[in-house]
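Several structures are given next for inspection.
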Structure P
Amino acid sequence: MRLKDRVVIVTGGAKGIGRAYCLGVAAQGARVVVADVADPKGTVKDVEARGAQALGVECDVSRESDTQRLATETLARFGRIDVLVNNAALYGTLKRRPFMEIPVEEWDRVMAVNLKSLFLCARAVFPTMKTQGKGKIINIASSTFFKGVADYIHYTTSKGGVVGFTRSLARELGPHGIRVNAIAPGFTLSGDNEQNISEERKQANIDARMIRRAQVPEDLVGTLVYLASDDSDFMSGQTLLVDGGGSVH
């Protein structure tokens, strides 16, 4: 029980990889806050069915008022905030297309959800973590940044921003006992991601890896638990690639 009684907020926690994170930290004894623009009730029930405490908060993480309410409701229920997992992002529903064909409005929305939300959520939890003298912020980047994936330039750029944000925030918050790290997953079979990719592209992802199989959400849980736990207390500003070795060239 490496996270016993820790309060962990997971944005985008209602489904897919975020749901796996919620179940994974719950299995380690955490009290889980499932934050999502979608209905979080299903994941809350799944967490509670495993004997853990959970709170569902519907919120749009690109809106400052929603992120402040997320922190307020978490404190009202659990009294503290130990870990923030900035997982919410737009990806699986995005259409692959050249950068000249991406609507400006779509670019702005991707940046708002994938990057601005980290800024807003970190600001929402920082006062509490500062008072506690300790906290963990875990941002979800992507292997696409390291590869320079074409036809997803807004997504790839936003995830590059996550790496920069992680490094800068880690330096700012270190004196307050707050560690900031990131995980960069490879292409993971989950929800919209799995439905909107061809078999050819699935196989191409597998063939590019040192570990020749599809990546699933559970492949990321161990790294998340490590970064959320005391085991990583002397790590900050790091981005850990968890992609089966696919980004090593």
Structure Q
Amino acid sequence: MMTSGPSSPLYRRVLLKVSGEALMGKAGYGLDVEVLERLVQDLKSLKALDVQICLVVGGGNIFRGLSGASKGMDRVSADYMGMLATVMNALALQSSCEKADLPARVLSAISMSPVCESYEPLKARQYLSAGNIVIFAAGTGDPFFTTDTAAALRASEMKCDVILKGTKVDGVYSDDPKKNPSAVRYEALTYEDVLAKKLKVMDATAISLASENKIPILVFSMNTNKAFENVVLGKGLFTRIG
């Protein structure tokens, strides 16, 4: 969807799901500093509009549990390694926020008190209401569940108005547009469409959770300036699922 959009935000409390691959940017591994800085500037602009922001970060730029399991690793151990990768990304994002004078808290689903705080729903909502950016790390804290599922779960617990999924492409396509130039881009989809067409937007558990709690999902590209801000203002290029 692309609209001229309003000058004020459409949503007051948002959850941004950032994939590890998006944070990797043009690098082959790890974090792209330019991507981090661009994201933080978007967050700063939104805070100026009085939007409450929480994030769930993936870890695929460092380690992906499913990939490790496919190579013979124990799935549970591989998934826990993936959760640790998300904590590393969350700490990097927190550091970037603090450099930009944005108060940010990392809450982990796995207890690691010397590194960050443990996740508690009430505490997280209090931080949001006090103006902090809250970064959720370690997924759901359980193996076999993706960070997409964690995003839908946290958005439900935080009573968010919308889930924003930042990726490398500007919406949802019928196929990978980088591999298939004939792939069709969707302007809007229902939750049922995503499940029926088996579109690889978010896993089925995440889509079902969002549907049950009536939380729309907007999928957009993080590779442009003010991408996050524009989507929240209704001005960006994105696919709406709802």
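Using distance in nm of label points 7 Å out along Cα→Cβ at positions 140 and 156, single out the structure from P, Q with the greatest value.
The maximum falls on structure P.
Given a computed value of 26.2 for mean count of other Cβ atoms within 10 Å over residues 28-35, which structure among P, Q does it belong to?
The read-out was computed on structure P.
Identify the structure, out of P, Q, from whose coordinates relative contact order in percent (Cα under 8 Å, 6 or more apart) was calculated to give 26.
Q
For structures P, Q, which has the highest computed value of distance in nm of label points 7 Å out along Cα→Cβ at positions 100 and 116?
P
Quick check: -13500 is what I get for helix-only ellipticity at 222 nm (-39500 (n - 2.57) for each DSSP H run of 4 or more, over all residues; to 500), calculated from one of P, Q. Which structure matches?
Considering all the candidates, the number was obtained from P.
Please compute FRET efficiency 1/(1 + (r/R0)^6) of positions 92 and 188 (r between Cβ atoms, R0 = 30 Å, to 0.05) for structures P, Q and give me the label with the greatest value.
The maximum falls on structure P.
P, Q: which one has distance in nm of label points 7 Å out along Cα→Cβ at positions 12 and 84, as calculated, at 1.6?
Computed on structure P.
We did not get these values from a lab; they are worked out from the coordinates using the rules stated. These numbers come from a predicted model, not from an experiment. Cβ atoms are built from the backbone, for glycine too; each structure is taken alone.
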